[in-house]
Structure formats: C-alpha cells, structure tokens
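*Asks:* Multiple structures are listed underneath, in structure tokens.
Values quoted throughout were computed directly from the atomic coordinates according to the rules given, and no laboratory measurement underlies them. Note that the structure is predicted; figures quoted are calculated from it, not measured. Cβ atoms are built from the backbone, for glycine too; each structure is taken alone.
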Structure I
Amino acid sequence: MNFLEALADPSFGFLRNALAAGFLSSVLFGVLGAVVTVKRIASLAGAISHAVLGGIGMSLFLSATGRVSWITPMTGAVVFALLAALIIGAVSLRAKQREDTVINAIWAIGMSVGVLFMAKTPGYTDPSSYLFGNILLLSGRDLAMLAALDAVVVFLAWRFYPQITASSFDEEFARVRGVRTGVVFFVLLAVTAVSVVLLQTFVGIVMVIAMLTLPSGTAGYISKSVAGMMVFGTLFSLLFTGTGIALSWTLDVPAGALVVVIAGIVFLVSAAVRILVLRARKRSGSAAGSRDGNDSGGDNDSGSSNDSGGSNDSGGSV
C-alpha cells in the first residue's frame, strides 16, 4: 500500500496523526527556529533539549517505584527543561565568561542523570525512544497540546515582534529604548523549553535542535527579515516533514531521522549555492572594475595626447 492509500485508509489513523503532528510542529520549528537562529542561541536550546532526558528518567523511576505514582515523563521533562532554561538564562545574563561551561555542564549532566535513573527503573526502559522519538505514536491529546502551543507561540511572536527583533539584533540599543531584554530572553528560553518537551515526541531530543535551526537557516538565504524567516522556515518545515513522513512510509525507515536528513541536505545544498552565487558576483564585480579601470586609463592617454598637441600648437604660434 502506498502512502496516499494508507493515508485514506480508516484503519491507519496513526498515520494521519503523524502528518498532522508534523504540520503543527512545523509552526514551532519555523517561528522559534527563526528567533533561535537570529539570536544565535542554538547551543542554549541544545542544552535544554538534552537536559530534558534527566526529567524523563527521574519521572519514570519515581512512577515505577511508587514513590510519586502520579508523575508522568511529560511532567518531569517540563520541570527539568524550565529549570535548565532558568539556570542557563541567569548565567548568560550575569556571567558571559562562564556561559559555555554551564551550557556544556547542563547538557552532559541532564543526559547522564536520565540514563542513571532509567538504569535503576524496574523493568525495561529504552532511552532511544526518547532520544529519537516516534511520530507514529502520537495521540489526539498530543495533537491538541501541539495546537495550543502553536497558538501561544504565534500570538507571542505577533504581539512582541518589535521587542523580539530589537533584542535579537542589538540588545544595548533595545535596552536604551526601554525594552526589557532580560525578560524577553527568559520568556524566549521558557517557551523554547516547553516546545522542546513536546517536539521531542516528534524528532526526539537529539534531533529537535536540528529542526530548530536547519529550516530557519535555509530560510535565511532567501529572507531579509525575522518575519520572513519565520514564514519561510515554517514552509520549509512543512515541506521537510511531509516529504520525510511520506518517504519513511515507503522506505520503512524512522520518520524523524529521515526528516532531519532531508532538512540537512537542503540546507547544505542551499549553502553551497549561496557560496557559488557570491563568488560569481565577486568575480563579475572584479571584472567590471578592471574594465572601468582600463577605460579610464584610455581616456587619460587620449587627454595626454591632446595636451601634447596643444603644446605643439602653442609652439607653432611662437
């Protein structure tokens, strides 16, 4: 059965859920990815996404052992993500020289804590299911949460677009103009943290950072504004996710990994084309400059000849 036939088959509801989740996730990838790319905080988002594993592992352990039976992996992931965002944000604003060290520490500690708790959880727990995700297991409740988060993120981006743009390009100027750049930064990290928790069910913790940067990075080659990057990043994400899910069904491979591979190939090809175009423009500009120089030199020579002729005429009069 090909992809379109399976999509129309009533018994393959999970496939329609996967496609809907891919499209809903594309909004987050496009909007948040543009801000993450422009503000150059991909490493911060990466640390948050990997620290989430610590909350998932701790939640699984507490629930399985009966210590906190009501806790879910989603709850633990949100708590750890927000805690990591708070720590990273505070260090980034207060101690720039320690930023890289803290980011790497949270990145490593979060994953290590998750693995340790999973190892002590009764029964078998597969970390790869959280690291790489499985979009085919999404439920209607997950789709509703993604849709709600889309609405919140789009509203915040529309309502505070001037502040986001100003703080992304020139924080000092924005601060002088009265923009509370610190609050904008913390809110951005918090929204990114919550989005990472939901998106890890799609492409997984390891790959979520790729989809936050690759579509927006590709959009940056054809867009000149943050709003344009958001729009084109969303469109590219829609293209990558739709193509990846369809091909994963045909090739029988993991959907999340294939989506990231497609996004990476398109980004690298776009970067290569961009480099070639810039080199071609540089060469054409150099050639045009050389021709202008030669023409100018020719005019000077002609002028010299005329001056010389004028001297001869003057000499003839004398």
Structure II
Amino acid sequence: MEKLEINTTMQLPVIGEMKHFKVYSKEDVLSLTKIRRFETKVGERLEILKDVTDIADSIKSSTAKYVLFGVPEDLGVKGNLGIGGADTLWIPFLQSFLNVQSNDFFDGNQILLAGHFDFGDIQYLIDTTAKSEEEKIEAFRHAVIAVDDEVEHLAKIITEAKKIPIVIGGGHNNTYPLIKGSSKGWHKAGALPLAQINCINLDTHADYRPLEGRHSGNAFRYAEEDGYLQKYCVIGLHENYIPQNVWIDIVNNPFIDCITYEDIFVHEKRTFMQAVSHATGFTEDTLTGIDLDLDAIQNT
C-alpha cells in the first residue's frame, strides 16, 4: 500500500483548536491518483485549501459544495472496550476515492479535500505511560475529549460557510463533535433557528450508552444531553446488541426511533426502502446528518 507523505510545512501554523490537523498539497493528492490518458479522475479535479494560514476563509471562498476530511483514530473505540483498527480506514479510502471517474454523474470539483487529523501522539502517550488496563480505558476516554474539540471546530467552520462536511473516521465517537459543530455552524449561518439537527444512523448499534465518559458507544447520548441532537433514527439496529437500559430509554423517548435489522430482514415487517423512507419522514423537519457505520456492512 502506498504511503501518503504529508508536507510538514503545510501543517496549519496553528489555530490552536486544530493542532493535530494536517493539510494536503496538490502533489500529495496526485501522488495517490493514477493518471490515465483520455480519463479524468476525482483526484485531478477536486480542490485543496488555497490558504493554509486561514482555513475558514479558504473554505468559505471555495466553489465546492462538500468539504471532505478524515479522522483516522481509534481512541474512542478503545475507550468503549472495543478492538482497535478504525484508524486504518482513511488512506485506503482516499486511494480509492481519488481514482473514481470525474464525469457528468459526479464532478470532482464539487469536493474540497481539507486534510486529516493525526492523533498518533496521544495514542503513543497512552500506550507508553498507562500502567493498567483500567488506566488505559480512562485515558482513552479523556483523550476523546481532545478529539471532540478539534473535530467540532472544523465542522463548525465548514457549516458556517454553508458547505456540507463529509467525514471518514475513525470511531463513531466522532459523531458527537460533528453534530455539535455542524449545529453551531448552521445556526450561525442562519440556516437553523436553534443549534440542533436531526440524525439518521445506519448501524448495528445505537451508540446511545450512558454518560460514563466519552467513547464510541455514547456519541448520540452526549449530543442529545447537550441539546444539539433533536431527533434520532437508527436503521438496522441488531436486537442482540441493545443493552436493556438503552432499549428502555429509546422506546420511551418520542424524539428517538429505530427499525431493527430483524424487523426488516427476518420478520419482514418493512422492506429496507420502507425503513429508509420512515427514517427520512421522521427527521424531515430540519437539517439531518447521515451516519453510516461500517459494521452494518457484511464482512467489514
């Protein structure tokens, strides 16, 4: 697998809120793009940040509709007592995405590729200093708060510029800062009367565990508790992965709905498209984030 080399001189000088953010040069992008005669790839057409000293202005002045960035980390997954590996997705995704054809169906210039966050220093610090498993878990959950702050800041910048963020993780813990930052940004841009959005999540888990410290299993609970999540609908929830206390909270909350995998594919109460239609109807009253967890896809 090719390694993406990031020009260290292109790191944001800081903007203290995003000290872990790495931006790309056009050379970085083209190094992963397989140029072929008579074809145009997305990597040849997409935009990059024009001025790395003023990321907000660069995003605002861009003609792109979407801003893409990566958060390759698994701090939140490990803080949720899970198996790491979520930090490995970004580069393989980028290698595939940059080589998609740019054509009438999808033109690469609709995308601004901002860069990715690198929290490797935090991971290294925990790995080398935590003395026990309990101490590691506590450290991971504390570290997620730092991730939250930086991801929220970039999401707010993007939506305040009335662009749509597309984010590749990373753990599902990132949903919380994305909901929070997007809500704040859209509200400041005048698109929302309140800093609240809805969310549809295609996932085997609800990620609605108790407020026991930040991790990948409670992003939606924190977002709701802090007032940034208005309505939430889960499609494909696996019945054997729902803790009883979470299930009780879901069925007793009129702002949360779910359609289980079993109801769709085992009991056949609804087709998958009917489930999607139900979710979009439930959340259509305001701006809605779409969340896709890869554990909902077979063999991943």
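*Asks:* Using relative contact order in percent (Cα under 8 Å, 6 or more apart), single out the structure from I, II with the greatest value.
*Replies:* Numbers: I: 27; II: 17.
If we compare relative contact order in percent (Cα under 8 Å, 6 or more apart) over I, II, the biggest value is for I.
*Asks:* Looking at structures I, II, which one was helix-only ellipticity at 222 nm (-39500 (n - 2.57) for each DSSP H run of 4 or more, over all residues; to 500) calculated from, given that it came out as -10500?
*Replies:* Working: I: -28500; II: -10500.
This figure was derived from II.
*Asks:* Identify which of structures I, II gives the largest calculated value of mean projected area of the Cα convex hull in nm².
*Replies:* Details: I: 26.2; II: 16.9.
Going through I, II one by one, mean projected area of the Cα convex hull in nm² peaks for structure I.
*Asks:* Check the numbers for distance in nm of label points 7 Å out along Cα→Cβ at positions 198 and 286 across I, II and tell me which is largest. Don't skip to the answer; put the middle values down first.
*Replies:* Values: I: 5.0; II: 1.1.
Of structures I, II, the maximum of distance in nm of label points 7 Å out along Cα→Cβ at positions 198 and 286 occurs in I.
*Asks:* Tell me which of I, II gives 3.4 when you compute distance in nm of label points 7 Å out along Cα→Cβ at positions 70 and 254.
*Replies:* I
*Asks:* Work out the source of 31, 20, 15 here, i.e. which of I, II gives that when semi-axes √(5λ) of the Cα gyration tensor in Å, for residues 54-221 alone is computed.
*Replies:* I
*Asks:* Related question: With distance in nm of label points 7 Å out along Cα→Cβ at positions 174 and 190 computed per structure, which member of I, II shows the largest figure?
*Replies:* On the way: I: 1.6; II: 3.1.
Largest value of distance in nm of label points 7 Å out along Cα→Cβ at positions 174 and 190: II.
*Asks:* In terms of mean count of other Cβ atoms within 10 Å over residues 30-37, which of structures I, II is highest? Intermediate results must be reported in sequence, preceding the final value.
*Replies:* Numbers: I: 26.9; II: 13.4.
That would be structure I.
*Asks:* Right, here's the next one. When FRET efficiency 1/(1 + (r/R0)^6) of positions 62 and 270 (r between Cβ atoms, R0 = 41 Å, to 0.05) is computed for each of I, II, which one produces 0.35?
*Replies:* Numbers: I: 0.35; II: 0.55.
It was calculated from structure I.
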